[in-house]
Structure I
Amino acid sequence: MSDLVQTIDEEGTLPAAISIPRISIHAFCDLPETAKILQGAASDRRLSRAHTNVQTGGIAGAVKYFDDTPTPNLLIVESRAGRDQVLDDLARLSKVCDSGTKVVVIGHVNDVLLYRQLIQDGVSEYVVAPFTQLQIIESIASLYNAPGSSPLGRVTAFVGASGGAGSSTLSHNIGWAMAKIAGRNTVIVDLDIPFGTAGLNFNQDPPQGVAEALSAPDRIDDTLLDRLLTRCTEQLSLLAAPGLIDRDVAIDEEGVERLLDVVRRNVPNIVVDVPHVWGPWARKVLVGADDIVITATPDLASLRNGKNLFDFLKSARANDSEPKLVINQVGVPKKPEIGPKEFAAALETEPVLILPYDPQLFGTAANNGQMIDEVNAKNRTADGIVFLARMLAGTGEPAARQSRSLLSPILSRFSRGKGEKADAGSRGAA
């Protein structure tokens, strides 16, 4: 049964997380193509806190506009002129710019001397066209993050395509594996206030946790976070849910955002267990995450919900990698199910992990307050969890080689196409 575990390789490492504060940005472009790129960047999740206004007119348009109007935190201007003309135009712009405004110039001349002169004159950055949305976002982020400062932690959000898909269990195991295998401090944030199971799965009974943090989001800081965390291992901590239904804790977008911002400043890996609910705060957590893992079971409800989630998140996160799909509980005895290939084809993606139905393994782990690797480290499911944890922690390539070596017989079975043996393998008996 455990031979069903399948892992899909993903090359490359993960980029550092980007943070852009609540600022006002005004852009004056010369070309409609540039305006389109900047408008696309403005809709990116990394700029969700910023208020961005994009229009045409170039440097001359900016000078006229701000002649009697305060300038924003960040002003972006485009010019197709040569060196001398650009410098003359910017000299006029400087007369209407407030002292606290940062200026980014988009130019079409790749000129080192021009760049040096612009920086000497106080311009914050010079971007040479053509450029991408992510390049301009990274340029903006560099202006608001001090050189040498600690990078922000990466947020990985886990959500189930349907209730009972196993997303919470998977997120807890992945968080545990990140801390142990990758050797990095990790925090698991359980946002299922009334029914969260992080405390149970780690055999902990924390008196405080995420409910206290979200009940007074304005008070959340490094000190309060340290007091609310429950340490499970040297490098793994929980921000657990109380699992109580006799108290109401209002969760709003700003509160969750504030909480995750504080955690990101202190911890390199953050695993967020998002309950199977839909609303503004849950949507914001998913859209704002660096990585998303959707756990689905091979049935029609998960297929429909998973398709809706994938379509929405891919549209809302155009500059990010698409969500990662895990198909869980494959091979339930006497239960008709949708094959992994058909399921993946409907979602137009490939699963990073396919896990078998194994009630003995998961039940034992849950009842003992243990992780899968602690119950049976040699199980193929444990191998798959380690593979995905390494991928999400940014060490995917070495893990891929290891997993491919461990699972090559299984992988070859899944790659045989439409043969009967492949179908039998994807629905192995429990």
Structure II
Amino acid sequence: METAVVKESILVVDDAPDTLELLRRNLTNQGYQVFTAPNVREAITIFEDTPLDLVITDLKMPGANGLDLIKHIRENSHETEVMMITGYASINGAVEAMKTGAEEYLSKPFTDDELSSAVRRTLDKLHIRKTALGQGHCTPRTPQGIIGESEAMQKVFSAINKAASTIATVLIFGESGTGKELVSRAIHYSSSRASAPFIPVNCGGIPETLLESELFGYVKGAFTGASESRLGFFQTADGGSIFLDEISETTPAMQVKLLRVLQEKEVCMIGSSQPRKVNVRIISSTNKDLQALVKKNLFREDLFYRLNIIMVELPPLRERGDDILLLINHFIAKFARESGKTVPSFSDEALQVLKNYHWPGNVRELENVIQRMVVMTDGNSIDVPDLPSLMRFSALNVSDSGKIKPAKTLVEMESEYVKNVLASVGGNKTKAAEILGIDRKTLRDKLTK
């Protein structure tokens, strides 16, 4: 059975019957649920009885005018956006409409494309705000608290469930900061091994000379300083799971030893000739293309195939759509609670910048940014000027349609960044050089280029 698509509802208010009918047909053809009213009084009646996403109102009408209607809506609802249309366009009129609370202002006559674009922009802002405030539908989570409702994350959840039902090895691939350890924990704690240990090991964070002893343990007297025997991570994880993070950082010699563990289900402690059987499920992760490393003879092919029985590929945050807003909502509440502060609100513009930012550090970067803003912001609201400077400048790389513009070369990015910093300080080269961390001569050279 197919789920019915909920149409966004729009109320059009205009005292001209022809305009009212034209807008009704236009918006209905675009798939919206459209209501109409010839005056403010009837519009308020519909507004009070019907959940509305958007009200499009004319400015000048007999009796109460469009500004009166906007004021009423703003005083009574935070879940309805407003657009103003008028045949008496003026700068003062536009300013007054925006001050009163209109999100968009269109002058008659306007094209179908202009109307469609303005409506879509307005509804997108409403959707962003509702999602960030947790007013949208419930956020699906795994039992381990992974947040996401995007199609890409639904595939991840499905892979987690499948992996949890087997004892096969799992290889998790994803950029740094995408949550590979969180996914490995979800697999372990959703499996039949949930009551046994889960041992995470950062293969890239342990010196090569120590990794073997940490993984397999050692017996007393095995080397200088080994005053007693010590079990390794594999023995500690017996019956449970071990998570080998950044497996690509292991040396060829270590890869041979790991292959033996996978094949023989046993480990040999340093200084001992007696192997010990272990019952451990291996979950590994990497942010590198292991197949490419295999072709370059930098990673063992046989180990790769042993590890890659089940592949879970984590999407970067920039490809997860509204999940960014859900994560913002989660982190802002978390850090406000930890800091004993009131949960601050984001302006629509700030949310748009955060959603459009590239997030090279993925979820980890987002978490750090939100924590910093909660700690550093004194008021109860966060606007674009409160965001890190790099994100404010990144907003300039978004097209009018809200899409990220094509990637630029490093030289182009540096040039644009320097110009933006210079513009932000009113052309003051001394201040710009201080922000950039260079001297005035270097800045002059860059501007000359």
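Every read-out reported here was derived from the displayed coordinates using simple, explicitly stated rules and does not represent laboratory data. On a predicted model such as this, the values are computed, not experimentally measured, just so you know. Cβ atoms are built from the backbone, for glycine too; each structure is taken alone.
Couple of notes before you dig in:
- Top of I, II by Kirkwood radius over Cα pairs in Å, largest first: II
- When mean projected area of the Cα convex hull in nm², for residues 117-204 alone is computed across structures I, II, the figure 7.9 traces back to II.
- In terms of distance in nm of label points 7 Å out along Cα→Cβ at positions 21 and 37, the structure with the greatest value among I, II is I.
- With relative contact order in percent (Cα under 8 Å, 6 or more apart) derived as 21, matching label from I, II: I
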